[in-house]
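The structures come next, written out as structure tokens.
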Structure P
């Protein structure tokens with residue numbers, strides 16, 4: 001009876017132990033995350049966010065000649081919505097005319113003053129020359145009179161004749177000097193009139209230039225296309241309230257949508273991997289279901305610092321190999337630049353790696369247990385790494401340390 005009782009107790013203990021190991025094994029198994037070793041094409045990528053823009057576009061400029069009339073900042077007061085399709089000659093924008101209008105009023109006042117001065121010089125010159133001509137006529141008569149007196153004094157005493165000769169010479173010299181003076185006055189009058197005329201013409205040209213430039217303050221499209229706001233050097237787009245200047249007078253652009261480019265920036269750590277001609281996989285955030293292919297067409301040699309960032313980045317341009325009517329400038333893109341590719345290699349997730357004293361390990365599943373196995377690795381990308389020795393396709397490894405370390409059979 002005692003033996004039977006002891007047997008029942010023993011069986012119960014064994015059952016509890018078995019159940020314990022079964023459930024503890026399930027718990028361990030459920031907590032351990034496993035991955036399968038893969039073999040195939042392995043790509044090393046650099047990912048970046050970019051923005052679409054047309055490879056070629058035509059600028060819609062503001063007025064030409066602002067420097068000529070000494071206007072250096074002009075505000076945009078009205079602008080059609082971005083994305084508006086316009087035909088050649090259609091309205092695009094209006095610019096603030098206030099400064100130019102003020103200059104026009106000033107130059108019109110100058111013209112009025114120049115006209116008054118021209119008329120005054122003309123009248124003064126006319127009166128002065130008329131007076132000189134009258135004076136010359138009188139002196140000519142006086143000279144004739146003195147000649148007659150000399151002729152009539154031929155039978156007079158020598159002193160009287162000599163006095164008549166002296167008087168005639170004196171009148172003659174005065175007459176000749178008056179002729180020279182008159183000619184000089186005529187030349188002076190011509191110079192004065194020319195100066196007044198040139199001043200009036202200069203002011204008139206300024207007025208005509210201002211009026212011609214003012215007519216350009218209503219900006220129109222040079223050809224048919226979609227209006228895209230012009231992007232300044234700092235990346236900001238021009239809009240209502242923005243200003244243009246003589247050195248950068250573009251208001252908007254008309255892009256050629258047949259060839260699109262994704263402009264992106266790569267950090268200084270990854271830029272050494274990027275070279276011209278590399279294949280790129282492109283996704284557009286607005287249309288996640290569409291995938292596009294492209295290639296790198298340019299890599300900046302000099303880095304730059306973006307606003308509100310301390311990191312140095314390098315500009316990279318990626319041309320799309322195909323066009324699509326849904327693509328528009330300024331759309332955000334996700335670019336995956338394939339910097340390297342390996343055929344038929346074994347690779348695993350990076351999180352499966354354990355590094356101890358410069359040695360690399362993984363936990364490989366063998367039966368119901370996991371073994372600590374040293375491996376050799378090669379090139380890595382953002383998520384995975386190549387295994388050159390120690391694993392093969394189909395092997396199962398842990399992505400984290402096992403929970404029940406005392407049950408693991410470790411090997412080095």
Structure Q
């Protein structure tokens with residue numbers, strides 16, 4: 001049985017079990033395609049099969065693109081990674097932390113690098129902590145504004161986020177949060193462009209990423225995969241506006257989320273991944289300086305900051321983190337077949353990105369499934385299958 005047949009069998013088996021509706025994978029070696037496989041459906045209700053041109057909501061797989069934009073700005077002297085974020089986002093002039101249940105001024109200011117490494121202490125919404133609950137209030141107001149009133153812009157989001165107190169002193173711990181959204185706002189302030197315009201000019205257009213954007217226009221709506229959730233009666237469509245983004249992404253958003261907003265295809269994201277693995281070049285064009293790519297992809301958080309990383313995600317043992325990506329540091333302690341220096345990230349709905357610089361190998365998975373525990377099993381099986389075949 002060849003590798004394509006094996007991969008398709010794994011996908012079809014997962015779909016038949018009801019773990020996913022459908023999925024596809026793309027594998028590149030030194031920028032050249034060595035495998036594409038697909039299976040299942042992108043739309044169960046209308047029996048539309050998964051296909052190569054399927055558009056996926058990337059959610060957190062947006063973050064590596066946002067990090068690349070920030071590091072590109074740093075390489076041009078437009079941003080200082082050690083600077084207080086208030087230098088670029090003056091709404092953060094006053095910064096507070098929750099200590100012993102009380103709101104107090106921070107002892108150390110939030111830096112741009114803190115945002116990139118998720119060490120700012122500014123979390124995503126969650127219950128049980130004043131910071132997480134305040135974050136929840138911000139996103140709830142934003143979601144309401146999608147349909148009732150004037151939508152919140154990226155600039156307005158940053159102003160609202162400045163009201164969130166830090167969970168801990170900036171730089172002391174890791175906590176997954178809104179850093180990438182703030183980086184998007186920061187890039188807008190510095191460049192004088194919308195975040196989307198900056199990405200198009202510096203990445204999407206030179207890379208030929210024609211299906212990547214913060215929304216899906218009318219003529220492409222039929223290609224957008226539906227999102228599914230588990231229920232007692234099998235998979236059920238989940239029309240979620242998670243993190244204040246419209247489910248169908250049919251409207252160009254006022255808030256261009258650097259943490260979760262992009263939609264894309266495997267082929268488009270493969271161009272971005274190929275540029276990174278080739279040291280910043282793509283098809284003879286220099287997109288990023290080589291050293292900037294090296295900095296982007298080598299991690300950043302300190303050993304003492306990793307306790308929370310491994311607490312939240314046990315599967316991340318063996319990995320460090322920095323610039324919104326995992327980076328493999330100990331291949332003997334990972335559940336994925338990975339070599340030292342492997343980097344990438346994944347999305348809330350199961351999309352997955354991995355670059356293996358040691359072997360010139362790129363692995364991409366497309367899927368749209370909430371509660372991705374079962375989909376995560378498929379990811380590991382496919383990634384390990386690919387490593388066994390091409391390494």
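Each reported figure results from applying straightforward, stated rules to the coordinates on display, with no laboratory input. If you're wondering where the values come from, they're calculated on a predicted model, not measured in any experiment. Cβ atoms are built from the backbone, for glycine too; each structure is taken alone.
Output the label of whichever structure in P, Q has the greatest value of distance in nm of label points 7 Å out along Cα→Cβ at positions 96 and 368. Mind dumping the intermediate values first?
Working: P: 8.3; Q: 4.0.
Greatest value across P, Q: structure P.
Next up: With FRET efficiency 1/(1 + (r/R0)^6) of positions 224 and 336 (r between Cβ atoms, R0 = 25 Å, to 0.05) coming out at 0.10, pick the structure among P, Q it was computed from. Mind dumping the intermediate values first?
Working: P: 0.10; Q: 0.35.
The structure behind it is P.
Identify the structure, out of P, Q, from whose coordinates distance in nm of label points 7 Å out along Cα→Cβ at positions 240 and 256 was calculated to give 2.5. Walk me through the intermediate numbers first.
On the way: P: 3.3; Q: 2.5.
Clearly, the read-out refers to Q.
Name the one structure among P, Q that log10 I(q)/I(0) by the Debye sum over Cα atoms at q = 0.08 Å⁻¹ of -0.39 was derived from. Let's see the in-between values first.
Working: P: -0.78; Q: -0.39.
For log10 I(q)/I(0) by the Debye sum over Cα atoms at q = 0.08 Å⁻¹, the value -0.39 is produced by structure Q.
Work out distance in nm of label points 7 Å out along Cα→Cβ at positions 56 and 176 for each of structures P, Q, then name the structure with the largest result. Write out the running numbers ahead of the final one.
Numbers: P: 8.0; Q: 1.6.
Comparing P, Q, the top value of distance in nm of label points 7 Å out along Cα→Cβ at positions 56 and 176 belongs to P.
Tell me which structure, out of P, Q, gives 29 once relative contact order in percent (Cα under 8 Å, 6 or more apart) is calculated.
Numbers: P: 29; Q: 23.
Derived from the structure labelled P.
Of the structures labelled P, Q, one was used to calculate helix-only ellipticity at 222 nm (-39500 (n - 2.57) for each DSSP H run of 4 or more, over all residues; to 500), giving -9500. Name it.
Details: P: -13000; Q: -9500.
Computed on structure Q.
Tell me which structure, out of P, Q, gives 4.0 once distance in nm of label points 7 Å out along Cα→Cβ at positions 48 and 280 is calculated. Walk me through the intermediate numbers first.
On the way: P: 0.8; Q: 4.0.
This figure was derived from Q.
For FRET efficiency 1/(1 + (r/R0)^6) of positions 104 and 320 (r between Cβ atoms, R0 = 35 Å, to 0.05), which of the structures P, Q scores highest? Don't jump to the answer; show the numbers that get you there.
Working: P: 0.15; Q: 0.70.
Checked P, Q; max of FRET efficiency 1/(1 + (r/R0)^6) of positions 104 and 320 (r between Cβ atoms, R0 = 35 Å, to 0.05) sits with Q.
Of structures P, Q, which gives 1.6 when distance in nm of label points 7 Å out along Cα→Cβ at positions 40 and 376 is computed from the coordinates?
Going label by label, the one that fits is Q.
Further question on the same structure: Comparing distance in nm of label points 7 Å out along Cα→Cβ at positions 136 and 288 across P, Q, which is largest?
On the way: P: 9.8; Q: 3.5.
That would be structure P.
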